[in-house]
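So, here's a batch of structures to check.
What follows is calculated from the coordinates using simple rules that are stated; it is not laboratory data. As the structure is a prediction and not an experimental result, all values here were calculated from the model. Cβ atoms are built from the backbone, for glycine too; each structure is taken alone.
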Structure P
């Protein structure tokens with residue numbers, strides 16, 4: 001296997017670890033902030049379920065591998081630049097305590113590096129439109145699903161004492177948190193599988209975008225490792241600073257997000273699990289009153305989302321251009 005392919009695999013696994021590090025909050029922020037689970041137990045649950053979720057399907061991996069750029073028209077250097085840009089962005093934002101979309105970071109990096117190498121003609125326009133549509137629609141669905149599921153829960157259980165509600169929904173939140181982590185693995189771990197497969201096709205190591213089992217295995221383990229590290233600053237931002245959560249709210253947010261993410265994974269659509277769970281939390285919070293959501297914190301999160309794709313695209317473009325000038 002060529003050295004550049006080995007480098008890409010290493011960078012891809014580092015990206016996966018940084019993804020899990022930032023996104024551990026997606027599965028456990030609510031269950032930790034509501035004190036249903038201890039932080040240590042929560043990250044272990046999330047890591048295990050992330051690994052299991054990665055084996056659910058490779059539909060998203062195939063979408064990433066062939067629907068952004070033509071695998072045979074892009075170089076391994078461009079793929080490596082995209083991964084390095086995405087990894088750097090994920091790491092920086094996690095250190096700042098900001099949840100970001102690893103999907104946007106990866107796709108932005110691949111777009112920027114591809115433009116630096118071959119221009120826009122190597123893009124799969126229809127595939128990109130499908131991907132951008134799913135990335136745009138899924139957060140909107142997160143708000144809607146979170147709001148209406150919470151309304152439904154309140155309609156049937158809202159007259160009960162809050163202690164009884166939280167006792168029972170605390171138990172249910174163990175399930176919703178586990179399934180949220182499972183759905184995260186089913187979508188986010190797939191993206192790096194797709195990038196590695198893209199590089200293997202580009203380098204002539206394999207001849208189709210069917211994901212090899214060993215790629216699935218190492219990506220699943222890397223995602224689980226990153227999740228187990230736990231991005232504690234991000235967890236506090238999602239589970240404490242943005243909205244004061246109780247178990248019933250955590251259950252509603254996680255269940256709503258899980259339904260959206262698992263549906264997208266089955267359809268082969270990459271979505272931002274971060275965007276979906278964050279907007280589901282916003283939707284749940286809005287059922288109390290709009291002021292229950294700390295919109296100043298939410299605004300910072302949204303700004304990080306907006307800048308992710310163009311920032312990683314520009315960074316990857318610069319890296320690619322510099323490397324090609326050097327060689």
Structure Q
């Protein structure tokens with residue numbers, strides 16, 4: 001090979017190398033989305049299913065999450081749009097094992113919990129909840145729920161697709177003031193705080209001196225872990241059983257011992273199975289979110305600054321004590 005040819009080949013390899021680097025950077029900044037979420041006008045049948053929310057049909061839309069290689073949708077639901085254009089998921093049905101964007105919620109259960117919030121809280125109450133449920137509380141329950149998040153943090157996706165959450169956040173954060181992020185960050189910090197007294201005071205501050213309530217779901221633990229993985233680590237295992245029985249809990253406890261996992265756990269019926277949510281670190285059981293929810297670690301040290309006012313399936317509503 002002559003020096004001239006070697007020079008040409010060398011230059012070509014350098015150019016090709018830079019091209020590969022450029023493509024990698026572009027792919028990192030513009031990841032391909034493995035699914036597509038589409039909104040459509042609500043059908044008469046779907047509108048009938050959500051009559052319990054008491055919202056006019058013009059506020060409602062259907063949403064479907066689909067993947068290119070899948071015939072059936074990965075998830076489907078009904079969303080409402082408020083005056084500011086913010087989307088509120090009211091009904092959500094996942095068709096795959098892991099949640100797509102949101103955890104499952106039926107129209108019947110959501111309407112029941114929102115009606116209970118209206119019944120068990122005074123008119124001047126402030127209910128603190130994750131941003132999507134906060135929107136539903138305002139729209140349907142008619143209570144102040146000031147927390148929202150322009151960044152739409154905590155969208156749930158399978159681990160392999162987690163990077164795609166950044167592509168969906170603008171949809172769910174649209175219409176939300178960017179100033180909302182600070183208050184929502186403080187809410188996240190409070191739920192992750194292991195000091196009940198400090199956490200309750202932080203939450204009262206967010207309520208602005210009005211009667212304060214907190215609404216949480218088991219899925220909120222997963223959202224917190226998605227937002228702050230360095231602060232909270234959770235995983236799950238499904239057991240083939242219907243409902244939750246003492247025998248199943250004993251089997252779950254034995255499995256945790258066999259796996260040498262000493263974190264707290266909670267069980268939740270999922271279709272024809274029961275899902276064991278378990279904290280991967282023992283210290284995570286001390287965090288406020290684990291104590292507000294039915295994790296095994298919350299039983300030995302009951303809360304003193306929060307009083308349970310309502311519970312239905314995966315929802316838990318607390319009043320902050322004066």
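Summary table below
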{"read-out": "Which of P, Q yields -0.52, -0.62, -1.33 [log10 I(q)/I(0) by the Debye sum over Cα atoms at q = 0.09, 0.10, 0.15 Å⁻¹, calculated]", "value": "Q"}
{"read-out": "For 2.3 (distance in nm of label points 7 Å out along Cα→Cβ at positions 207 and 287, calculated) the corresponding structure among P, Q", "value": "Q"}
{"read-out": "Comparison of P, Q - label where relative contact order in percent (Cα under 8 Å, 6 or more apart) is highest", "value": "P"}
{"read-out": "Which of P, Q yields -10500 [helix-only ellipticity at 222 nm (-39500 (n - 2.57) for each DSSP H run of 4 or more, over all residues; to 500), calculated]", "value": "Q"}
